[in-house]
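Visitor: The structures come next, written out as structure tokens.
Throughout, read-outs are computed from the coordinates displayed, never taken from laboratory work. Bear in mind the structure is a predicted one, so any value in this text is a computation, not a measurement.
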Structure 1
Amino acid sequence: MGSNARHISDNMGKPKVAVIGAGPCGIFSSGAIGDTADVTIFERASVMGGQWAFSEEKLVELDRQHSSMYTCLWVNGPIEAFELPNHKFPENSPSYIKRPAVYKYLQDYIDKFVKGTFKFNCKVQDVKFNAEENNFNLAWEEAGETKSEIFDYVIVATGHFSVPNDPKFKGEETFTGKYIHAHDYRDGKLYKDLRVLCIGGSYSAEDIALQCWKYGSKYAHITHRRTTPMGFKWPETVIERPILTDINGSTVTFKDGSTEEYDVIIKCTGYLHDFPFMSEELRLKTRNRMVPDDMFNQCQFIENPRVFYAGMQDQYFTMSMFQLQGFYMRDVIAGKIPIPSKEEMKKSLEAEFAEEATLDDEEKMIKFQGRYCDRLAELTGETKVSGQGDILCVWEHHKVDGITTYRDEQFKSHWTGRLGSKNEKRWIDDTDP
């Protein structure tokens with residue numbers, strides 16, 4: 001798809017909406033609002049797809065700075081848990097697929113549903129609200145020039161998994177090996193026969209340690225601050241350790257006083273919500289949590305309800321949730337859903353915070369997010385997706401039962417009942433991109 005590809009030619013009289021980011025959040029938001037608004041999608045890379053564009057032929061090194069994915073990546077959850085009710089995966093799809101198949105799914109969705117103008121190789125620089133005109137001035141850089149345009153609404157869909165959270169550890173400057181953030185991890189084959197330490201206690205540490213093990217690292221340890229183990233039956237050379245306290249050359253000391261030698265340290269310490277292109281009064285400030293700060297219905301900016309932030313919560317539901325947020329934005333923009341007072345929106349947010357505080361295990365978090373999705377579905381008259389949460393709960397049990405085998409499982413589509421195909425190779429045996 002070339003730069004500035006237009007899918008429709010006449011949007012006279014419709015509200016003008018800027019969508020910042022052409023990853024999944026931007027794609028599904030644009031697809032949802034395309035019949036309601038005149039949509040322009042700004043993407044700083046040369047191709048659509050966001051994180052999922054890693055390894056695409058046209059992707060240049062600058063584009064790769066956004067993607068935190070890596071070679072030979074499989075999805076870490078079954079497609080049946082995020083497949084859209086109006087856009088199914090091909091009938092022969094296995095439940096666990098590789099990155100290129102997800103990218104194709106996104107491409108096909110654009111062809112079917114997205115109406116608007118894509119502007120690639122465009123870096124948004126500044127978004128300001130014009131209070132008197134009740135609109136936004138959006139400035140971007142394109143081919144070395146700064147351009148600007150006026151919009152009625154802004155959807156920020158840049159995601160929150162590309163700007164590394166980079167905590168410092170005592171003595172890290174003395175480390176004699178390779179020291180990177182997970183954002184810069186690219187290929188497990190590079191760590192064959194090496195001693196690897198992953199810092200972090202969540203999905204990145206889990207998956208990267210297993211990737212290194214799979215491709216022949218001498219060992220891949222995980223150090224974290226958790227008070228309880230991650231709960232998996234690790235292979236023999238993948239070991240959880242207490243949080244590190246000191247690095248001295250190649251030697252790492254842990255909180256229990258034990259030490260180990262490493263060739264590679266990978267900070268799997270998460271990412272930051274970072275929106276430098278938004279003016280201060282429009283900028284979302286939150287951490288990765290089930291209910292993001294400062295937003296009504298988890299996607300509408302309370303201080304200025306004409307600004308939306310898509311997909312900013314900690315996620316179990318992904319694509320189906322992004323699409324429902326897009327439908328909610330559609331109906332707000334169309335005037336079908338009234339905007340409450342700022343006080344009412346804040347009161348609603350506090351109620352969500354209170355419920356979030358009770359979520360003390362993953363199954364409760366999954367069901368909580370499923371209820372949120374269903375609330376959006378009820379508001380917009382669209383299909384409820386909380387039933388996909390049942391798939392996610394089973395998925396969690398599969399991981400506990402077999403962290404190296406769960407990607408070999410098969411699920412039935414929540415929408416069609418079709419059983420996912422069996423992969424030709426088991427995850428543990430498949431080393432192809």
Structure 2
Amino acid sequence: MNPAVVRRVILPVWQWVRRQHGLEVLAELEKTQWLSAGELDDWRWQRIGRLLEHAYANVPYYREIMREVGVDPAAVSRARSLACLPLLDRSTINENKERLRSVNLSGDRFMSNGTGGSTGEPLHFYDDRDGIAWCDAAAWRSYRWANGDVGDRCAWLWGSNFDLSSYQGVRGWLKSRAFNVRMLSAWDLGEGTAELFWNELTVFRPRLVVAYAGALYQWARLLGDHRKPLPGLAAIIVSAETLHDGWRKVIEACFKVPVYNRYGGRDIKFVAQECPARKGLHINAENAVVEIVRDGRVVPSGELGEIVVTRLDNFAMPFIRYRSGDLGVMGDRACDCGRTLPLLERVEGRIQDAIVTAHGKVIAGPFFAHLMKDCPDVKEFQIHQWTLRQLSILIAPAHDEPFTSGDRIERIVRHHLGPDMQIRFEVRDAIPRAPNGKRRVAVSHLHDGDHG
């Protein structure tokens with residue numbers, strides 16, 4: 001389909017039928033990203049204030065919480081800080097699902113959603129149908145940052161059955177044609193399909209590719225770096241997994257286009273993405289408030305902590321100060337691109353993917369990815385922490401070669417994790433993926449048993 005037809009005819013009609021207004025929001029976001037920092041903060045706090053007032057008046061859980069801590073929405077807005085409100089986690093949502101629902105909205109506003117992920121605790125919640133426009137508009141704006149646009153041909157290398165299923169069958173085929181989308185299953189990627197996928201995109205000629213970071217890295221390794229660029233491809237956007245520096249280099253060497261990192265999730269929606277400067281991820285501040293928290297307190301810029309997100313698009317079931325389970329670092333500098341949207345300096349992966357020593361030191365997953373990129377005999381790997389002093393390193397050797405880097409890896413790991421760490425290597429044919437199709441660099445089992 002011609003991208004201009006999608007952009008000017010098909011998508012507007014589709015949005016009108018579904019009572020959405022993402023294209024109108026996109027026009028507003030194109031302006032707000034260039035506001036001064038003060039103007040953007042004023043604009044954002046108007047939206048935060050409206051959400052807080054709604055939550056206090058119409059959501060039983062938040063009315064009770066605000067009364068318990070002795071604040072009201074006006075006081076929070078005057079302080080321009082959410083720190084007085086408690087954090088929200090998965091357990092709290094699952095235990096208070098009905099009390100977190102807004103009592104004043106019609107039933108058609110509530111869209112059932114959920115995520116399992118790799119935390120071991122599924123989350124079931126409601127999205128707000130009227131808020132979809134904000135997430136769509138932010139995604140479309142980010143396409144433009146990557147030299148694409150609304151309606152351009154876009155290929156997805158994805159693993160979520162929820163997303164893949166909507167493009168299957170006759171209806172899925174029609175939807176793909178109408179919206180210029182081609183879905184490739186990350187589950188089906190392997191040595192036998194890598195070339196088939198490449199040929200399919202050569203014919204499809206996507207402007208953008210959106211993919212799981214780990215799946216695209218593996219695809220790039222299978223394809224090699226000797227190929228000509230895909231016709232028409234302008235950029236690649238990776239999400240769903242932590243993008244390690246070594247992965248980015250391999251992907252760019254194969255596809256010959258820049259890779260843009262994106263951060264989000266089914267529960268937190270689209271939070272941030274790199275702009276053309278690619279020196280940090282711009283937070284979609286018009287629709288998401290991001291705090292970096294450690295031990296219950298917001299930490300200064302430059303320090304590692306848990307990413308806490310407040311969504312401004314969900315009035316059906318507000319998520320205020322929601323613990324994402326991800327680690328990140330907030331930036332405090334102005335971006336070279338001129339946009340005033342605040343910067344998330346980097347995302348370090350899941351809290352469950354961080355290794356903790358007996359001395360309290362935290363080692364995030366990217367440390368191991370950086371270490372392994374210098375081991376040519378390692379095709380895939382995964383770290384498992386069983387206790388504070390027990391570590392397993394799963395290795396899938398490259399090209400049927402013997403694994404010989406064990407001594408070097410063990411020496412470096414002991415240097416950073418301490419000499420008392422017990423390290424066991426396990427050589428495998430392949431490293432298993434998580435149930436959602438994502439590749440985890442490190443897995444902590446500390447919550448499963450003995451921590452000593």
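Visitor: With helix-only ellipticity at 222 nm (-39500 (n - 2.57) for each DSSP H run of 4 or more, over all residues; to 500) derived from the coordinates and found to be -9500, which of 1, 2 does the value describe?
Guide: On the way: 1: -7500; 2: -9500.
Checking each candidate, the match is 2.
Visitor: One of 1, 2 was used to compute relative contact order in percent (Cα under 8 Å, 6 or more apart), and the answer was 19. Which one was it? Don't skip to the end; give the middle numbers.
Guide: Working: 1: 19; 2: 14.
Answer by label: 1.
Visitor: A further question follows. Here semi-axes √(5λ) of the Cα gyration tensor in Å has been calculated and equals 36, 24, 23, so which of 1, 2 was it run on? Spell out each step's value before the answer.
Guide: Working: 1: 36, 24, 23; 2: 35, 30, 20.
Checking each candidate, the match is 1.
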